[in-house]
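Quick heads-up: structures coming right below.
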Structure 1
Amino acid sequence: MISNSEKSQIKILLQSPQWKVAERVAGELCDKISYNSKLRPTEWETLQTLLIQEGQVQGIKLFVKELYNEAQNS
């Protein structure tokens, strides 16, 4: 569990100009991952690659969303 002090720090971070840069990098990373070719030699490897890449994108988005949720609950 995150303390109220830590939630306040997250809120300050999200309001800083530096955060906008970090959020942009996260978005660009998601785009880069999404646009990578998923085609592999076999259908199973293609499916595995697709699922791994989608999981990476969803993980990044979930982390950013969780930061915003924690900041709102401070």
Structure 2
Amino acid sequence: MQLSLLVEKKMLPIPATAIIIQDFGCETVMPERVSGNVYLLEDTVENIQNWLRPFDGVWLHKGMGQFEVAHIKD
């Protein structure tokens, strides 16, 4: 699975199983003022869910400064 995601400091480290395909650099979601690096990552669905589950509301990168909040559910 590939996922383009805003990775905040609290979400680090990125799991060792994840492959960073591209680092798009730092971005900020406004007006929420949430910032971090945007990465295109590849890993299994299970590994990504296990990593993101502790964080309520992660920001999926939709391109050109556009983000969508997503919640990880079992």
Structure 3
Amino acid sequence: MNTLFKELNGPNSMNGQFQNFANNPFGFLLERNIQIPQQFQNDPHQAVNYLVSSGKMSQPAFNFLMQKAQMMGFKF
């Protein structure tokens, strides 16, 4: 396999990390020591509100992530 292809699409690449997140968002966050309380895990909006209100994620960081997701074609 081409080394460049591996770098761009391997498990540690941005694409790979995004795929890991898409497959299991709460597991992905937990692996990075970011815990979402059980009561927020069924509602993405409440989970994000928890992250921002608890200071685990800043509003500018969230805005940046939303902008990047929209550039990748995601609709919210």
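Computed from the coordinates by the stated procedures, all read-outs in this text should not be read as laboratory data. None of the values given here were measured: they were computed from a predicted structure.
Worth pointing out:
- Which entry (1, 2, 3) yields the derived value 1.01 for Cα Rg over 2.2 N^0.38 Å: 2
- For 11 (relative contact order in percent (Cα under 8 Å, 6 or more apart), calculated) the corresponding structure among 1, 2, 3: 3
- Value -3000, calculated as helix-only ellipticity at 222 nm (-39500 (n - 2.57) for each DSSP H run of 4 or more, over all residues; to 500), assigned to which of 1, 2, 3: 2
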